[in-house]
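Readers should treat all values here as calculations from the given coordinates under stated rules, not as data from a laboratory. All values reported here derive from a predicted model rather than from experimental measurement. Cβ atoms are built from the backbone, for glycine too; each structure is taken alone.
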Structure 1
Amino acid sequence: MACDLSIERELRASGVGRIAGVDEAGRGPLAGPVVAAAVILPKDFAHPALDDSKKLTPKKREAIYEELTGDGEIAWSTGRAEVQEIEELNILRATHLAMERAVAGLEGAPAMVLIDGLEVKGFPHPQRAVVGGDGISLSIAAASVIAKVGRDRLMLAYDRQYPEYGFQSHKGYGTRKHLEELRRHGPCPIHRKTFGPVAQLSFEFGGADARWGDPGPGAP
């Protein structure tokens with residue numbers, strides 16, 4: 001199935017007004033926040049290369065990100081859940097919180113939210129879940145690109161703060177290199193200590209906060 005505005009057109013034909021696509025980046029990594037984006041595209045929007053962010057090269061994602069965020073006719077917003085919230089709520093609930101924050105950041109509430117994946121229980125806006133939506137709906141695909149690039153840029157900032165771990169290359173995912181550096185240095189404050197590989201090392205190193213200090217709310 002092509003990535004287009006078929007779902008959006010169907011909803012508009014039934015009388016639905018503003019439609020936002022929502023997606024997230026960063027559920028799986030061992031470190032860093034989870035970031036969500038909400039995007040409302042113009043009715044006649046088209047883009048020859050926009051697709052699920054995972055199908056795009058980093059260079060292409062960056063280029064499309066700049067196009068999307070630089071277009072005055074596109075409404076967009078991002079929201080994030082910090083590592084502490086991931087630890088306290090669990091990653092699924094923290095992801096939903098980041099999505100809520102992204103939608104709340106839009107100017108004017110959407111009439112419908114298209115969410116990539118499964119329905120979000122208790123979501124404060126009318127929603128339609130679209131499994132594999134980032135490869136079906138251009139609105140969700142746009143959100144996937146903005147969330148992914150936005151999170152990658154955050155991880156680059158964290159790489160400057162904690163250069164030992166190589167966040168610049170793996171963005172916090174559990175690569176062999178990342179696991180090697182974790183074993184060498186122990187976890188730092190942006191590592192998710194409830195995630196298995198980090199939890200074991202947190203125990204062995206006696207916790208990360210005493211060594212590294214608190215990065216502070218909203219860091220970097």
Structure 2
Amino acid sequence: MNLILLGPPGAGKGTQAQRLEESEGLVQLSTGDMLRAAVASGSEIGRIAKPIMEAGNLVPDDVMVTMIEQRIDRSDCANGFILDGFPRTVAQAESLDDMLRRTGRRLDAVIEMAVDDGILIERISGRFACADCGAGYHRRFRPTAVEGVCDRCGGTEFRQRPDDNEETVKTRLAAYHAQTEPLLPYYREQGILRSVDAMAGIDDVAARMREAVGAARA
């Protein structure tokens with residue numbers, strides 16, 4: 001079972017990929033993690049990618065697809081994989097399809113994690129964490145019991161990720177809609193696109209994800 005998870009930043013793709021790893025026996029492949037591992041290992045792909053990444057540029061599609069091809073050829077991917085973070089464009093999807101056909105593989109399902117932009121912006125921009133113990137909170141959905149005091153350790157210093165602000169989230173959503181959303185009709189035409197409402201609680205979304213995978217197996 002080979003899957004792709006699609007959805008904007010903050011939709012919960014990483015969390016749900018981990019759930020599917022456990023329930024379906026698949027391997028989550030985050031291309032960002034794979035690139036960082038390749039650079040750290042000093043592999044051929046890592047040596048190619050390192051100066052490109054250090055310059056703040058995007059790693060070429062052919063390098064990305066080669067990296068994915070090498071990774072899914074490992075024994076732990078025998079039962080299948082979950083791609084998270086790739087493809088982001090139709091051109092990348094076409095390159096990925098070409099590689100899968102050439103290696104005798106195919107995608108079984110592409111699951112869209114559908115979200116509401118306004119709620120997603122509020123969800124992400126309200127996140128903060130204790131600077132001492134790392135406990136996570138949200139200004140609206142999970143505030144500290146005592147304002148300004150961490151529930152876990154009693155710390156009074158908090159931090160927010162630099163990209164967890166409203167303007168940055170809006171920019172990332174705009175990029176998703178412009179570059180990645182065209183993948184939805186691309187995969188719909190192939191008959192493998194399934195959509196899941198990702199605005200529910202984590203457990204509810206996980207149940208819907210399993211249902212989507214089960215329908216793809218049928």
Exercise. When distance in nm of label points 7 Å out along Cα→Cβ at positions 99 and 163 is calculated for each of the structures 1, 2, which structure yields the highest value?
Worked result: 1
Exercise. To which of 1, 2 does the computed value 0.40 (FRET efficiency 1/(1 + (r/R0)^6) of positions 3 and 187 (r between Cβ atoms, R0 = 35 Å, to 0.05)) belong?
Worked result: 1
Exercise. If volume of the Cα convex hull per residue in Å³, for residues 51-154 alone is computed to be 104, which of 1, 2 is the source?
Worked result: 1
For this session: For structures 1, 2, calculate Cα Rg over 2.2 N^0.38 Å and state which one comes out highest.
Result: 2
